[in-house]
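Multiple structures follow.
Nothing in this text is a laboratory measurement; each read-out follows from the coordinates by a stated rule. Remember, predicted model here, so these are calculated numbers, not experimental data. Cβ atoms are built from the backbone, for glycine too; each structure is taken alone.
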Structure I
Amino acid sequence: MDKKVKVGIVGASGYSGEELVRLLLAHPHAELTAVTSRQYGGQTLAQVFPRFGHHPHARSIRFSEPNTSLLAKQAQVIFLALPHGVSAEFAVPLLQQGCQVIDLSADFRLKSAEVYKDFYGHDHPAPDLLATSVYGLPEVYRSAIQTAMLIASPGCYPTSVLLPTLPLLRAGLIKPAGIIADSMSGVSGAGRKVEQDYLFVECNESVRPYGVPKHRHLSEIEQELSLAAGTPVIIQFTPHLIPVNRGILTTLYLAPADHFSNAKEAGELNERITACYQAAYANEPFVRLLEGKALPDTKNVVGTNVLEIAWRLDPRTGRLIVMSAEDNIVKGASGQAVQSMNIMCGFPETAGLI
C-alpha cells in the first residue's frame, strides 16, 4: 500500500472545514492527522460532526488549539480554512517549517498588496509572500500548482465567473469591456456564523442583492480577467443571496468581438465559441459543457466538484449569454482545494473527488 500524505486542517469547524474533513477522511492517498478549532478544542470529529461518526478516524482525531510548530510535525500539507486576514499568521510559520500550504481565504489570491488593502480595508499581513503564491484554479494554473508551496484557492464567485470567461477572452472572442456578471449563492457562502442577515427567518422566502457595487471578490476576478485579456478589465458584478443551503448560479452578459446580425453569422460565431470551450475543457474532469437545450442547474452540481457551463447568443441584443453552476463549498472552496492538493502531490487529479 502506498504511503499516504499526512494532512491537517486549520479552522476545521466552518462549512469549508467540514467539507474538507469529509473529502479527506475518504481520500485514498491522504491521511487526516490534525484538525484545529479554538471553539471545539478537545472534542473528537465525531462529537462535533456526528455525520462522520461511522469513520474510525473521526472517533479518534480530536480538535486542538492551532499551534504551527505542532502542526508542522503532524502534517506535510496544511489547509487553512480561516477568515481573510487570519490565514497569513499561520501560513508564514508553516511555510518556514517546510509545509505545503493551501489557503482557502483571500489572503494570497491577489498579487498587489495595494489592491488587497483597497478591497479588504487593511494592510496585507504578509506582502512578501504574494509573489510566491499560486492562484489555485487547476484548469488554468495546473503546471504552476505542481511545484507550488503556497496555493491561494479561488473564491466561490470567482470560480463561477472565471472558468466560463477566461477561454473566451484568451481567444479574443469577446470584448474585455462591458462584462456584466449576476450571481446567486446559497446561504452557506456567508460561512458558519450567527448574524441576523443569515437567520432562517431572514433568508427564507427572500432573495436580495448584497456587496453592491464593490464585492471583495471583484479584486481577484478582475486580476485574472486582466491577465487573460492582456489589458485592464473592470466588470459589473452583483451577487445575490438566495434561500438554499448551497450552490451558485452565475449569468454573464458578454459582448462578442465580432458583430452578428443574422442566423448564419450567429451560427458561425457559435461554432467558434463551441470550439473554444471544447479546446479548453473537453478533457477536464470537473467542467461539464452542456449541449442542446440543457442549462446549468445547481441541483445537478451540489455535492460534486463539477462546474457546468452553457451559452446562448441573443441576436436581438447582439450579446453572448454564458451561464455556470457550481457547489460553492466543493468546487467553489474545499473540493477545488483538494483538487489542487492532488496535483501538488502527484495524485490522480480526481482522487477523493469522484
Structure II
Amino acid sequence: MTDHQMHQNLIFNPNGNDDVGVRTIIKGSTTGLFNLNDVKYPWAKSLYQVMVGNFWVPEKVSGLKDDARMYHTDLTPEEQRAYKGILSFLIFLDSIQTVNLPHFSDFVTSPEVNLILSIQAYQEAIHSQSYATILESVVESKERQEIYYYFRNDKILLERNTYIGQIYQDFIDNPSDKNFFRGIVANYLLESLYFYNGFAFFDTLVDHMKMPATGRMIAYIRRDELTHVTIFANIIRDIKKEFPDVYDEKLILEMTDTAVKQEIEWSKHILGEKIMGINGTSTEEYTRWLANQRLATLGIAALYPEAITNPYKHLERLQDPNADKGNFFETTVINYTQSSSMKGSWDF
C-alpha cells in the first residue's frame, strides 16, 4: 500500500473538472460545485432518496414516561447498569461521528457522495438529540452526567473510546493514504459492528416487554445506521476499484479482528451473565457472526468460519423489516416515511 499525503478539497477550484468521465471517489479535482445532474455513483443517488425519506425527530417517539417507571421498577440492577453503560458508548459513537464526518468528506471528490455524508452527519446529530431526550425522560438528573461520562470511571470503556478517537485524530493530524483508509474502515466497523452490538441489548429488553419507548428510539436510529453502513461499504468497494494501491484488505481483517475482540471484552464486562436473553458469552458468538456478515458485504471471506449462525434469533425478528409486522414497535418504524420523499430531479 502506498502512503502518499492526501490533499483537502479546495472551497472553489475554477480549474477543476467535474466531468463524470474523470470523477473519482477520492483524489479527484473538483470545482467545488455540487453538480448533481451528472452522477457517477448511482448508489449515492439511491441512498439519498432513502435517507431523506427516513427523516424523523425524537419528539415523535412517545411513551418515555412509561420507560422511566419501568427503569426503576422493572429493570434488574444488572440491566440498569448495562442500560447506562451501553447508552454511554452509543452517545460517544454518535458524538464522534457528528464531529468527524466532515473531515473525511473534505477528501471525497464526488459531490453526490459529499451530499449523503452531509445528511449522515445531520442524522448523527439527531441521534445525539435522541439520547438526550431519553436521558431527560428516563433517568434522574444526577445520573445523566454519570452516563455521559461513564468512561471516567470505567477503564474498558475509556480504552474503547480512546482507540476509536485516536484513529480519527491520526488522520486529522496526518492525512495520508493509509490514515484515510484506516479511518474509512473504522467508520465502517463503527456503523456496522459497534452500533449493532449496542442495539442488541435494547432490542433484547423490548423482546422481554421492557423499555419499549427506548426500543422505538433505537429502531429509528438503527434504520439510519443501516444506510450509513451502506455508504461506507460502497466507499470501500469504490476505493478498491479505483485505487487498488490505497485499498488494504489485510488492514480490514486486522481492524475487524481488533474490533471483535474489543466488543467481546466490553460485552462481557457490561452485560455479565445475569441478564435474561443476552449475556457476554452469547454476544461473543453474535459478534463473530456479525463480523463475518460485514466482511461478506465487502466481498471478503469469513474471518471466523465457525460462526455461521446468529444466536440471537429475536434480533432477526425485531430488526428484519420483512419479518412479522405484528411487532409492536418495528411496524411504527417501517411505516414512518415522509410522504413527500424527495420528488424532483433526483427522483427516479
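When you work out distance in nm of label points 7 Å out along Cα→Cβ at positions 34 and 218 for each of the structures I, II, which one comes out largest?
Greatest value across I, II: structure I.
Of the structures I, II, report the one carrying the highest value of distance in nm of label points 7 Å out along Cα→Cβ at positions 26 and 98.
I
Tell me which structure, out of I, II, gives 23 once relative contact order in percent (Cα under 8 Å, 6 or more apart) is calculated.
Comparing all candidates, it corresponds to II.
Compute distance in nm of label points 7 Å out along Cα→Cβ at positions 50 and 298 for each of I, II and report the one that scores greatest.
I
Consider the structures I, II: one of them gives -9000 for helix-only ellipticity at 222 nm (-39500 (n - 2.57) for each DSSP H run of 4 or more, over all residues; to 500) as calculated from the coordinates. Say which.
Value -9000 for helix-only ellipticity at 222 nm (-39500 (n - 2.57) for each DSSP H run of 4 or more, over all residues; to 500) corresponds to I out of I, II.
Here distance in nm of label points 7 Å out along Cα→Cβ at positions 10 and 314 was calculated and came to 4.5; which of the structures I, II was it taken from?
Value 4.5 for distance in nm of label points 7 Å out along Cα→Cβ at positions 10 and 314 corresponds to I out of I, II.
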